[in-house]
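Each value in this text was obtained by applying a stated rule to the coordinates, not by laboratory testing. Model, not experiment: these values are computed from the prediction. Cβ atoms are built from the backbone, for glycine too; each structure is taken alone.
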Structure I
């Protein structure tokens, strides 16, 4: 897949950086205290500097020390997204319940599958609905998260 300007906020792992408080604080400084407090609860110290997103920062996330290992891996494998890698899915994408209420990385593989099967343009249009189901949906076995 060819990376273009319209995916600047879609990280190689599928995470949508536009949903991250560390990114959104640039447009809404009132989020700074809320984001810092949430991250502190999970032992992540954030310096309050807005993140430009994974791709513009070349994988240097303000929430990790140094370059994100997944970003480095994608760069090493010379692909734009993890799903393009012959090793997909790997342990770097394995979801974990730890900190899931604050770090929504459990949705990465779903995002990657959406991008792969429906294309980037449709995925970007789907983000609001996916986000709504993820945060506000009630899980129904066999049906996924349902909105009331």
Structure II
């Protein structure tokens, strides 16, 4: 099952603050919904365990998160791969880090997910809304945490 989404998050912090955040795999991994554990592998990679609940399917998924920040292009790419409970997930997302010129930054993001295994058989129509909530909530949490670290409210 292939799913695609896009959106924007306004961040009340300058681009330098946003870049510092999006280059830290632990900070980004902690923005995943229902994250239980994060282990940093290297400066661009972290493993995360998240709690998943979809209908009767409940348990933990393990993911490898890889960040590829590119300030010259104004983009950060995020790849999340893993799964659990007989299911696989691959998420590829990117966010443009856009200076709004007034001390704020826009995260202009898009992402796609490929889901396989048990989750596609059990989840049915709920999968689309679940995947969308996961991606949207991750970017909203990122914006909220960046705002909090810069002393502003979302």
Original post:
For distance in nm of label points 7 Å out along Cα→Cβ at positions 17 and 81, which of I, II scores largest?
Top reply: II
Original post:
I, II: which one has distance in nm of label points 7 Å out along Cα→Cβ at positions 49 and 105, as calculated, at 3.1?
Top reply: II
Subject >> With Rg and Dmax of the Cα atoms in Å, for residues 9-96 alone derived as 13.7, 42, matching label from I, II >> reply: I
Subject >> Given 21 for relative contact order in percent (Cα under 8 Å, 6 or more apart), calculated: source structure among I, II >> reply: I
**OP:** Please state which of the structures I, II yields 3.5 when distance in nm of label points 7 Å out along Cα→Cβ at positions 65 and 113 is computed from it.
**Re:** I
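For the read-out volume of the Cα convex hull per residue in Å³, a value of 133 was computed from one structure; give its label from I, II. Before the final figure, lay out each step's value.
Numbers: I: 133; II: 98.
So the calculation was done on I.
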